[in-house]
1. Supply the structure label, taken from I, II, corresponding to Kirkwood radius over Cα pairs in Å with the calculated value 26.1.
2. Identify which of structures I, II gives the largest calculated value of relative contact order in percent (Cα under 8 Å, 6 or more apart).
3. Looking at structures I, II, which one was Kirkwood radius over Cα pairs in Å, for residues 85-428 alone calculated from, given that it came out as 22.3?
4. Which of I, II yields -9000 for helix-only ellipticity at 222 nm (-39500 (n - 2.57) for each DSSP H run of 4 or more, over all residues; to 500), as computed?
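Every read-out reported here was derived from the displayed coordinates using simple, explicitly stated rules and does not represent laboratory data. The model shown is predicted, which means the values in this text are computed figures rather than measured ones.
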Structure I
Amino acid sequence: MKLNRRKLLSLLGVSPVLLAGSPAVAQPTKDNGAERGASSEPTFTALSPKGTPPPVRRYPLAPRVNRLDGKTVYLVDTGFMSADVVIREVGVWFQQNMPGVKVVSRKKAGTYPEPDPKLWAEIKANASATIMAIGHCAGCTPATVTHCVTMEKMGVPSVAVVTRAYYDLAKSTAADRGMPTLRIAYTPHPMWGKTPEETLAVLNGPDPITNVNFMKEVIDGLTLPLTAEDQKSGLFPVPAGPSSFGPETSDNLQRYFMDNQMTDYMPIIIPTEQRVQAMLKGTSHKPDEVVGKASGWTYTVKDVAVNAVMAGCEPSYFPIVLAIASTGQLALGGSTTSFGYAMVINGPIRDTLGMNYSTGALSPFAQPNATIGRAWSLLGKNLGAGSIPGQTYWGGQGNNLNYNNVVIAEDEKNSKWTPFHVQKGFKPEENVVSLFNGWDVRMGHGARGAGAVMPKFDQQISSMFPTLARMFNILVVLDPLTVDGLVEQGYDTKEKLQQWLWTNSTVTAGEYRESFLAHVWIYPRALKGEEPMATWWNAADDVRIPVVPKPDDINLVVAGGQTNAFFQVGNMNYGRSVSIDQWA
């Protein structure tokens with residue numbers, strides 16, 4: 001019998017949605033050695049790759065109002081597309097069915113997760129209750145739920161509106177925020193694109209999870225008295241599960257790690273104590289030193305070492321893996337848009353480890369490139385709340401980059417430009433890893449003029465930029481031959497090319513406003529007055545504006561085998577650069 005974390009927490013009397021999908025338990029099922037004739041097969045004890053979950057602090061819900069007639073209810077649009085339609089039609093429903101309720105509609109300022117202190121103060125001062133909508137994606141669902149938790153802590157009864165597709169995420173977020181019984185009402189999915197008439201019909205229909213009339217559930221959520229469970233408070237520890245598994249055969253341990261979603265579903269190196277101790281020799285840091293936090297979980301040097309062993313890393317690679325882990329930016333993020341991740345490695349360590357920055361630089365042709373990237377994904381699987389599809393991972397189609405991410409060892413020797421880490425303030429002799437997140441990396445073969453006899457690489461690269469989404473910035477990977485051609489065109493520094501690309505890669509303000517997720521990512525920032533978004537958002541449709549806010553949002557790195565003058569463009573944000581040497 002397999003006992004996962006959800007079942008275990010339920011048996012302990014803790015909300016079973018806490019830390020959804022993070023398995024805690026049951027030793028591997030043993031094969032019958034006599035039947036298989038394998039009684040002499042060697043056995044191993046594997047160490048757990050999991051970090052340590054945080055204790056959960058419970059908070060009581062706010063006291064409910066006895067009745068809503070004569071009261072003021074705030075309807076808050078938390079930012080997802082079509083949330084304004086939902087909020088408007090909830091207001092229409094009140095006019096038609098409970099005209100004695102005063103309804104005030106507001107749009108929260110900022111992006112999904114950002115609090116709106118001014119609006120919160122207004123609600124606290126004027127509202128008897130609030131309804132927030134809508135949780136419709138992996139970003140807006142936790143945000144909507146979290147804002148309702150904030151309201152409850154302020155003493156304002158709240159109901160979060162979420163589509164049925166995000167039931168598990170909504171419940172796990174509420175539990176993680178300390179209110180597992182937060183009132184949540186569910187609509188069908190999707191709501192995006194529904195007409196006002198269709199939306200009102202949904203409000204008058206059943207909640208697809210409970211089959212209770214949707215608006216009755218909302219009203220009950222604001223008015224029904226609290227139960228004893230609703231009023232619980234205090235700190236509740238959460239068990240991390242066993243520290244090791246076995247002794248068992250290698251095949252059984254492989255299956256156990258897969259069944260409990262601790263791998264990328266490719267064979268792993270079994271993380272025995274001996275192998276993990278060997279990995280720990282790759283750093284001077286103590287095994288029990290806390291390296292970082294992710295999703296509230298903490299993890300130590302030894303926890304990271306277990307995952308590095310599983311990925312196939314050598315001890316000499318370990319400082320890079322530790323540097324990545326120290327940022328708390330673990331791969332396998334949960335957006336419905338299916339994030340991908342990239343890293344750029346600079347410094348002498350590239351040659352010391354034998355990293356590939358020549359032919360096939362972005363392909364699996366060197367152990368360090370392949371296994372360091374894989375380790376990053378395993379860190380995302382195991383050191384935080386886990387990346388479980390439908391529970392803590394929500395990538396609609398997923399992203400093939402997630403297998404081992406994009407690992408770029410920059411070719412500093414054959415490049416005529418300043419290395420990337422030096423641009424970020426490090427010395428040439430320092431070893432540095434720089435992290436990116438976004439969506440994809442695409443070949444430049446479809447660029448305008450890519451087949452010209454006399455190529456103009458600046459124009460080719462620029463022609464790719466308008467196809468990128470505005471939510472993320474830009475990473476360009478150039479073969480040294482392409483850099484040579486750009487230097488001949490007059491771009492003897494990265495900064496000169498960055499400036500030209502920023503000035504000459506433009507879209508109209510109308511196109512900018514209609515770009516992917518503009519209304520949920522750019523518009524809220526424009527409303528807050530953040531520049532240049534505020535100016536660009538309000539510009540006339542035909543005004544041309546740069547594709548990114550500033551020149552250094554275009555990041556340039558060099559790698560490739562000089563077999564041809566190629567480049568690739570990534571829709572990627574630069575995150576941060578961290579020292580590898582500090583983890584040696």
Structure II
Amino acid sequence: MRVRNNSEANEYAMRVLAIEARSRDGLLLSATAFRCSGEFAEAERLLTVASRDYGFSGQLEGRRLQELGLLNLETGRIDQSLKLLERALRLRPTDVQLLCELGHVREQLGQVDASREVFERAYRLDPSYFLAIRNMASSALNAGDPESALKWANEAIAIEPHDEQLAAVWLLAATSAMSVDAQTLRDCHLKYAQCAEPVKVVSHAALVRPVEHDHTRQLKIGYFSHHFHQFPLASFLPHVLAAHDRSRFRVYALSMGGKVDHVTKSYVACVDEFHDLSTMSNLEAANRIRSLGIDIVIDMSGYTTENHFAVLRYRPAALQMSWLGYLASAGSAAIDYHITDSQANPPTLCDSLFVEKLIRLPSQYSYKPMVETPEPAESRHQLNGYVTFGFFSAPTKLNAESLQTFASILNANPASRMQFYAGSERLKQRVLEVFARAGVKRHRVVFLGKQSLQEYFGALSKIDILLDSFPFVGGTTVCDALWMGVPTVSMFLPRGFGGAARSVLHAVGHPELVAKSIDEYIEIACGLAKNPDRLSDLQKRLRNTMRSSALMDAGATTRALEQAYQLAWDAFCRGAPPEPIAVA
């Protein structure tokens with residue numbers, strides 16, 4: 001059952017219970033409605049009553065197990081959810097929706113190959129089913145094939161143009177595909193924003209300004225995300241939140257995710273108020289934010305998977321900005337400003353690629369590793385007798401051009417090796433096929449699977465040079481590699497998600513590692529590999545260089561942010577429209 005919001009789900013449940021209060025089907029339908037509305041305890045109670053009073057077998061037992069599995073997924077018991085959905089599938093082996101749900105759970109658990117297996121099965125059963133097509137797009141992305149993902153996503157969009165999660169897949173594929181240029185990528189975001197708006201977005205000009213502008217009043221800043229847990233955002237945000245000047249700003253975390261872990265606790269400690277909005281509908285969440293009197297909302301998620309960008313279309317705050325979590329234009333009037341810097345988005349090249357006005361800080365990033373790490377290992381290439389390249393970004397950032405470039409670099413350095421993060425057999429097969437066509441032998445490539453953070457940092461310490469993806473470049477991975485003494489080669493393309501690594505590498509004083517073309521990328525990587533003295537020197541100095549750079553100065557980043565917030569708020573109170581802001 002699909003519902004539009006929690007209120008509708010509750011109303012539906014009450015209607016079903018009134019008509020079929022004690023029927024088996026009525027209890028199952030009502031459990032679904034209460035789950036969709038976030039009333040998990042009531043949903044579980046109804047499933048227990050249904051099982052106790054009626055008993056189930058066959059197809060109906062499969063339905064009950066399916067609903068119980070989804071309930072466990074909603075409440076964070078993902079391992080139990082997987083077991084229940086697998087049991088349900090044995091009783092309902094041709095249920096296409098159940099197959100899609102099971103595949104989604106497997107994907108969340110990192111079981112990429114297993115998830116693709118059930119996604120393909122669902123598609124074979126019903127090639128017209130929207131979720132099955134969307135999931136095929138997601139599987140193609142996880143295999144480093146954004147071009148195929150775009151084809152699948154466009155097919156799904158023709159059926160369901162308003163699905164938020166499909167938008168995340170479609171836009172991610174467009175961002176990673178070299179065939180999509182900067183202007184087309186902007187147009188994709190505009191197109192989605194125009195067809196996705198469920199309500200008429202309140203324009204900036206129509207907002208009510210304060211009658212009197214009080215410069216001494218605390219501004220209420222709300223950071224909005226579904227990623228307040230162990231997620232790359234935690235390498236950049238908690239320490240900035242903690243550094244805010246509490247005499248001038250009151251800081252709120254507005255969480256749509258619901259997931260709680262040890263990192264969540266650090267966020268709670270860094271803000272004045274933490275609000276969990278995850279069980280609310282988009283409209284209810286917007287109304288709650290509005291009731292808090294938030295002056296400026298900062299969106300930290302954009303159109304990432306499982307996003308709740310729709311909340312911002314209701315304009316819960318007078319000013320709305322985006323920062324860090326989504327590095328392209330949202331294409332929506334819901335966002336007034338995008339926070340960046342002049343290296344990621346140079347003024348003469350990138351302003352036209354954003355609907356939002358750009359706020360340029362001296363540096364948009366303030367990095368701090370999420371876990372304690374050992375000191376970088378020295379001169380790995382000298383100990384091994386060869387240079388080891390590495391790729392550690394998400395496979396969704398890969399494409400054929402990146403893989404061919406990596407193969408060219410390996411061929412130009414015949415003794416070299418490469419460590420490659422690949423979470424699925426299909427991705428490994430794709431990498432090896434591209435490398436084999438280029439003449440790279442199998443023994444030169446070592447694949448790494450899913451890792452803990454400690455294992456991930458340990459693996460970084462074993463490589464000599466990180467090769468970044470393009471045109472969707474790395475951000476967190478680049479910072480992590482530099483922290484472990486690993487120079488990173490990247491490429492700058494003026495487009496959404498194209499400038500993060502350039503921003504990072506300029507902040508640490510190494511702009512020479514940023515290429516403008518594939519040929520220059522290969523030249524930089526080979527130049528490093530063939531100059532062992534320079535490579536060793538970089539590896540020794542990088543961590544200390546980072547420590548003394550703007551990249552790790554949380555206080556300076558926070559002061560720059562605060563200045564930008566105040567300038568934007570002053571302009572709003574004067575009745576002025578948003579204009580670009582540059583903070584020196």
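1. Working: I: 26.1; II: 25.3.
Traced to structure I.
2. Details: I: 16; II: 13.
Across I, II, relative contact order in percent (Cα under 8 Å, 6 or more apart) peaks for I.
3. Working: I: 23.1; II: 22.3.
Answer for the origin of the read-out: II.
4. On the way: I: -9000; II: -15500.
Answer for the origin of the read-out: I.
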